[in-house]
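We did not get these values from a lab; they are worked out from the coordinates using the rules stated. For clarity, every value in this text was computed on a predicted model and none was experimentally measured. Cβ atoms are built from the backbone, for glycine too; each structure is taken alone.
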Structure P
Amino acid sequence: MTDAAPSAIPAAARRNHWMNQVATHAEMKPDAAAFRFLGETTSWRQAAERMDAFAAALARRGVGFGDRVLLLTLNRPEVVLSVFGINRLGAIAVPINIRLTPPEIAYIVDDADADVLIVEAPLAPLVGAVAQITDRIKKVIVIGDAPTGSATDGAESWADLVAEDPAGFEAPDVPEDTTCLIMYTSGTTGRPKGAMLDHVNLFAQSLTLLRVNQVFGEDDISFMTAPLFHIAGLGSIAPNFVIGIVTVIHPLGAFNPTELLDAWEREKATIVFNVPQQWQVICADPTIPDRDLHLRIISWGAAPASDTLLRQMSDCFPKATNVAVFGQTEMTPITCALSGEDSLRKLGSVGRPIPTLQYRVVDEELNDVERGEVGEILYRGPNLMKGYWRKPAETAEAFDGGWFHSGDLVRQDDEGFVWVVDRKKDMIISGGENVYCAEVENVLFAHPRILDAAIYGRPDERWGEVAVAAVVLTPGEELTIDELQAWLGDKLARFKQPKALVVVPALPRNAAGKVNKVALRAADREPAPA
């Protein structure tokens, strides 16, 4: 027996992706706010109209199903609407980290094999620099007014494209397993790889955030600080389109904690996310006790947070629930979450693995390790990317044994809570003992004179490798290795303690904000003291 009249209901009417989610809210609550940006509101009706108009304009310019469209942009609603319009055609949005150098951007342009670039006006000079390296880009679309004489002369205006009449445009049916984003990884150990994410991935991510942020209605106001060129940005707002809550987009620029707190207060933000470095300066703002804040969820991720910082967050925002999220681009990105009373009860943990995925913690031979032992955490499930763009060998290596290899070394306690001890490639083996950098760094963050710290390995004739601490000190302070080791005496085993100390004005970081330990090791040529 077969289904009667299988074509009676078009598949496109039943699709569950953010294009249809926007269309649903445009139909059911057209005048409600979808976005707010610098005091300007975009309604759901406007969002849907601009999405379709931009998709129609791209189609007239030859963009079709499966094509890649690059985005070199900051944070504003037009960026999100561009992604929607690209995906409306079944095409793939490729956000580019604006902190990359022109040669790094050119590599992504060539690797993605894309010839259409959307650029925000302040970033127009980058286009000219990239064009000196690759001639792949054929069409440029500018958000805002680019300066006269820039490399975008002759480019088209985003506003003009959206103003074109979309009459006659018919969007194709876009199945949920269609790749919608290629997110390039930070590439701390080599060239970045493009993780292919589809609409199934994003809906799985939405379910995760709706659960961990305990979003039950439509009254929350989600405040987005994370950059839209990062999966933490697009991933964090994906659930907003499922349930139809307001997204307040904060502009990118020099991070100013007072301005951010002003915006939270003005917008009555209830759900916020920041990386630990941002929370550190936010918690230092003396105006917090006098503010009328409505924060319900204070979330962090993308980098480790010290125990000291987590206590500060709890003290500064005692009425808000602290939510830690952990993961990686290839997992869209969240794999573990920690919130509520567990935030202090399990201080330093990234929480339990989320229930929508499968995971294992294994040794080098892919044998499951006992609880309490260190192993690499592996995943599979609807959060997992489709693979690396045009890199079948790297995809196969990452999925060796039928599980995605995260590269994260972790241990679990008896309740299943996960502690990240290191990245697999950063672990130091000193005299046959494993030294986990993240563990040592977490202790260093509590030192009263240390503002920032990173541990890396230095070759040593006797021990094979020894740990070196690169630290940023509080202005005007000094610190010697002897003083540091004395302070660490009752906090870390001797084999874990740094054997050398390098004081730096700032730690080198890659475009994703992660400490670049390759650069630290490359700059380190001094032998460790005996």
Structure Q
Amino acid sequence: MKRRQFLTAAAAMGAATMLPRSWAHAQSRAESLRVLSEGAANSYDTFSVGVNRQSIQVTWNIYDRLVTFGYKETEGGVGYYDYFDIQPQLAESYEISEDQKSITFRLRKDATFHDGSPVMAEDVKWSLDRVVASTIGASQFRTGSMTSPDQFVIVDDLTVRIDLPQPDRFALPNLALTYPIIVNSKLAKQHATAEDPFAMEWLKANPAGGGAFKVAKAEIGERMLFDRNDDWKSGPLPGFKRILWQTVQAAETRVASLVRGDADIVQDLPPKDVLTLLENDTIKVVGVPTSSFHFIGMNSQMAPFDNKLVRQAIAYALPYDDMFKTALFGRGRPLHGGKPGRPDTIAYPQQSGYDTDLEKAKALLSEAGFPEGFKTTFSYELSLATIAEPVALLVQEALGRIGIEVEIEKVPAGQLGTLLQEKKVPFYFEGSTAYLSDPDYFFRVFYTGTSRWNFGSYQNEAFGDLVKASRYEADKAVYDEQVKSMIEMVKEDIPIIILWHPALEVGMQKDIDGYSYTFHRQLEMKTLYRG
């Protein structure tokens, strides 16, 4: 839906967007939902260059995938995505071959796209071909051994098979991620060109899906109106017939609208507002520790951080409890402390094995050859300032106690990633997330190679050999021992200090139920209903 199309329909929306209080108390309130967030989607596609994370909130709800993650209920009735429970979505069923080198998907016979055309195997193949035709999509699919269109085979009109060069436990979860949306290829091909055979540019500006919701009206950057797709067959019909999503950048305005009852759900709550809302009996706050993580990175190829003892000294000097309470107000899951050395579990990230111990930090620093300390910079990006600034100040104060003089550098929004890619930053605060939950995947992405994602520039040949060996290991006992050895190595070498899993904070009216957290941290509209 382009801007000019929205403007011609704006009058029809009337009070729904311009007069939120009137909309909130309209007769359709029971089946309508109003959502406010700080950011806005900039695309209808999932992996085009420049697509922002808010776009996932759109594509996750207007497109289907072959499969999706199930949800398990956590304390308080909140759903949490289950990485190990992959359920059919657009596929009616799927079957993994005995040699685990192919997966066959049988599509739902009655599935249609939003324009009413049937979903066919040719749409699925074209959509998967599109993923591997994109540099961004191909990079992700490669982690599941899917690299060529030849691997996506049409068996018949409603059956597709994916062939793999070897068994790969990451293939199926990759199909449940944000990228492999199933596109109405008949519609998209009408807008393809010789230079753009997969209509990438057109799909940025136009939806072509068959998911649980349709885009009814949209003004990109400001508001979007979704209507439920009552012909959706890939799951239970959502509880809301209409959802209005608006961008309100000022946190205080979003919170005030929630308290007044004008908004049903408010995303992107700052920690200080969470504490205030927790005292309000009329509002429900859901804070779910996420799969993302915040950390302190040290470039292990840059002096003095190329000295393992220096990194260990810093790990013992950090004021973990103070940082967690000051930056996150205690909301999330801390990852410091715990058992040093060999772990009891292969889950990762896990507790680092380091707690605050200034005497041990001083001794290690002296052993490293820096009895008087040294000078360094500590960087963070301004887009993370709410959390990063108190962390930086506490790091500066704590390291000063062991003789390390820290100068804080504030990097303009959007620039830290480039500096990290170029390996120009010695010491810094950052955050990231891993879409796939297997520990060897985490280590491959964040502890090997030369990309920006190897945040500590970690180079350890023995560790790299274990990462490679574990990639296709089918014996669970062998795999577990490989992972435990890797965890033991990174605890000792500590190229990055993972601090915590931050909580995703969402405020909502008391009668909103069915909230479910999923890996991409955007809103799952399909499970929501008014209780």
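Annotations
- Winner on relative contact order in percent (Cα under 8 Å, 6 or more apart) once structures P, Q are ranked, highest first: Q
- The maximum of distance in nm of label points 7 Å out along Cα→Cβ at positions 48 and 360 over structures P, Q, that is, the highest value, falls on Q.
- Looking across P, Q, the calculation of mean count of other Cβ atoms within 10 Å over residues 112-119 that yields 17.1 traces back to Q.
- Structures P, Q, by distance in nm of label points 7 Å out along Cα→Cβ at positions 232 and 496: label with the highest value: Q
- Value 24.4, 73, calculated as Rg and Dmax of the Cα atoms in Å, assigned to which of P, Q: Q
- Origin of the derived value 17.7, 58 (Rg and Dmax of the Cα atoms in Å, for residues 280-479 alone; candidates P, Q): Q
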